[in-house]
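Okay, got some structures for you below.
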Structure 1
Amino acid sequence: MNFDYSPKVQEMRERLLAFFDEHIYPNERRFVEEVEANRRAGNAWIPTKLIEELKPKARAAGLWNLFLPRSPRAPEGLSNLEYAPLCEIMGRVPWAAEVFNCSAPDTGNMETIERYGSEAQKDQWLEPLLKGEIRSAFLMTEPAVASSDATNIECSITRDGDEYVINGRKWWSSGAGDPRCKIYIVMGKTDPEAGRHEQQSMILVPANTPGIRVIRPLTVFGYDDAPHGHMEVELKNVRVPVSSLLLGEGRGFEIAQGRLGPGRIHHCMRSIGAAERALELLCHRAIARTAFGKTIAQQTVTQERIADARCSIEQARLLTLKAAYMMDTVGNKVAKAEIAMIKIVAPNMALKVIDWAMQVYGGAGVSDDTPLAYMWALQRTLRLADGPDEVHRNSLAKLELARHMKLPTDKVQMPITRGA
């Protein structure tokens, strides 16, 4: 495995860093102020002018749709391994990925439609998503059941002639509050009597379809993430044409596994970027502040944390790159252990580093005067999003046990202990 940046990626990385220096970092305060101004005016759910101003600049710089590999509709898309260092940079500022049309849930939804949609579905929905003209939402999680086990999902998708009728309630539907959100991908049951993993299907539902009601935004540690947001959504007798189904009845789990692998690794790439930003902020603050006669950077506890943070970030990055390499070379299914590992490791690592940075900043670290508190809230959410830690740990343990169960018992080497 060779993780060196190719000349192409190195050049793109330098271009992306320059874009951040010119357009992203100087506008961090403006983004917050624009959202708050909209909130005071009575509607926080208005897209920021800043993002829309920066999108054409990102396209002109050749930094657009980088996340989507092997798609004739997005020839600029990179492999997972090539995309990793660029996605990491985007993770340094929470809202930055949207500027490059590389933000969730649109990335996962675009990949889903590209891989599993019909040509008509791609023409209608994928094309405007790739152009950044509309946004989308993914409706899977439900408030009434433990959705970490997706077989619990109760939303019904029932065929009625040439239409499907959808009934259910979803929540944590990220992006559904954005007025630019025009299409939902909904997961529900088409056949409750089928096998455990053949009951579910995924279907495309236009956001303006009669019977859809966005009930409320949900907050994360008090943040509503406007204008993006995470919504609770009711679907009551929602009717869409049969042609809206993705891939076929009973193929929902198959699609979910194809969708969530790239989504998980993208989150982890951005987590590494967030941790790098936090460590950078930690070091700047530690050098600049004095306590008890010496700088905070001279305190041994700070030095130990800086060293541990660097080790942890490098370890997580290498594991993420390995997973990306395997996804590119042997496919998501074979790389499922590596994907599970990074989904456990990266958010927990980022939380630790951000927490240490908050500690160095003191009171400022838990306020909105720095980006750290919001970064921490986002990373804590990732320990639940796209599967909680516990599910990934269980899956990983089962894969590990399966490797050893294949060995004949007489081949298993028992440890030698004293007195044996």
Structure 2
Amino acid sequence: MDFAYDSRTLELQERLRTFLDQHVYPAEPVFAEQRAGAEGDARWTAPPVVEDLKAEARRQGLWNLFLPGERGAGLTNLQYAPLAELTGRSPHLAPPALNCAAPDTGNMEVLAEFGTPAQRKEWLEPLLAGEIRSAFAMTEPEVASSDATNIETRIERDGGHYVINGRKWYISGAMNPKCAVFIVMGKTDPSADRHRQQSQILVPRDTPGIEVRRGMEVFGYDDGDHGGHAEVVFHDVRVPVENLIGEEGGGFAIAQARLGPGRIHHCMRLIGMAERALELMCRRVTSRTAFGKPLAAQGVVQEWIAEARVEIEQLRLLVLKTAWLMDTVGNQGAHTEIQAIKIATPAAVQRIVDRAIQAHGAGGVSQDFPLAQLWAAARTLRLADGPDEVHKRSLARRELRRFA
């Protein structure tokens, strides 16, 4: 593995840094002001400033950087990693501005890899153009969804249609009026092998029988700017058989293929969040005096800063190695490393942000700094895409098999 970034990555890094400095960071207070007065549908819609940023990003060629191949920017995982890190410095603005925000990214990857030509034309193309949003309906309140084989939503064949019944929650983006389609995971054959019971299917949001009940909160945040996290009930929802993604029984495998890139994208952005938190902490402690000397002179604060720098560098190297392996041996060959970064990165970044909050005192938990939202995001990612314990269990079993 070469530790140096190639020329294209360096060029895009510089362009993206300039975009952040000139457009994204100045837009953060505008974003907060526009969000403050939002009501009704506007509460679940990205503020107007996001559309302005999207238009500017497209003009500058900073669009769909996450997607490899001719449909996206054609970047490898290793090339995209440092760019995703930069977007993590402003996680509520930069990813959507570049059309690189979840859950659309994962849904676009699914459609690009598993969708039919008709499905790609109807849904992938407008998603790539940023014209619509989407949601991925997997997690359920009645079962431990960390084990995807527990999913109870039923998808039953009825002639030329599938009929869907079930209840989902924390369905990101589903409250957004621009959300046009769900990818729904449910069971088509409960009697099959446990990893062949599930299927995934495209469900247009305006299909009769879909009840979007409420937006769920995350540590008190509604995350309304990117469409919230909805509780959704499917009552005898009928869609054509042509809406099935892949084959019956292929839903679990598709979910694993979808979550692999999603996990590394989250970890890339988390490193950017940690860098932003460390930068804010350093600025704060050099400008505040307590007990007769700057906070920066306090031994415990210096320990926080030193440990944060070491952890960030360790995490970045592990994420870059994972991206390189995904490019060279595939997602399955990088399975151990994908799980390792998913275990290590959110927990470490949560700790770094927590110390930055501590260094800011009351300001750290206020709306005047992004730290409280960064902490909530890092803590949530210890659950999203599989909780820490599931990844540790799987990783430990893989290590033990070497000695069995």
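Every number here is computed from the coordinates shown, using simple stated rules; none is lab data. As the structure is a computational prediction, the values presented were derived from the model and not from experiment. Cβ atoms are built from the backbone, for glycine too; each structure is taken alone.
For which of 1, 2 does mean count of other Cβ atoms within 10 Å over residues 41-48, calculated from the coordinates, equal 14.9? This figure was derived from 1.
Can you tell which of 1, 2 yields 1.9 when distance in nm of label points 7 Å out along Cα→Cβ at positions 97 and 313 is derived from it? Only one of 1, 2 returns 1.9 for distance in nm of label points 7 Å out along Cα→Cβ at positions 97 and 313, namely 1.
Supply the structure label, taken from 1, 2, corresponding to semi-axes √(5λ) of the Cα gyration tensor in Å with the calculated value 35, 30, 21. Computing semi-axes √(5λ) of the Cα gyration tensor in Å on every structure in 1, 2 gives 35, 30, 21 only for 1.
Which structure, out of 1, 2, was mean count of other Cβ atoms within 10 Å over residues 145-152 calculated from, if the result is 13.8?
Values: 1: 13.8; 2: 16.9.
Derived from the structure labelled 1.
Taking distance in nm of label points 7 Å out along Cα→Cβ at positions 65 and 353 as the criterion, the top-ranked structure out of 1, 2 is 1, with the highest value.
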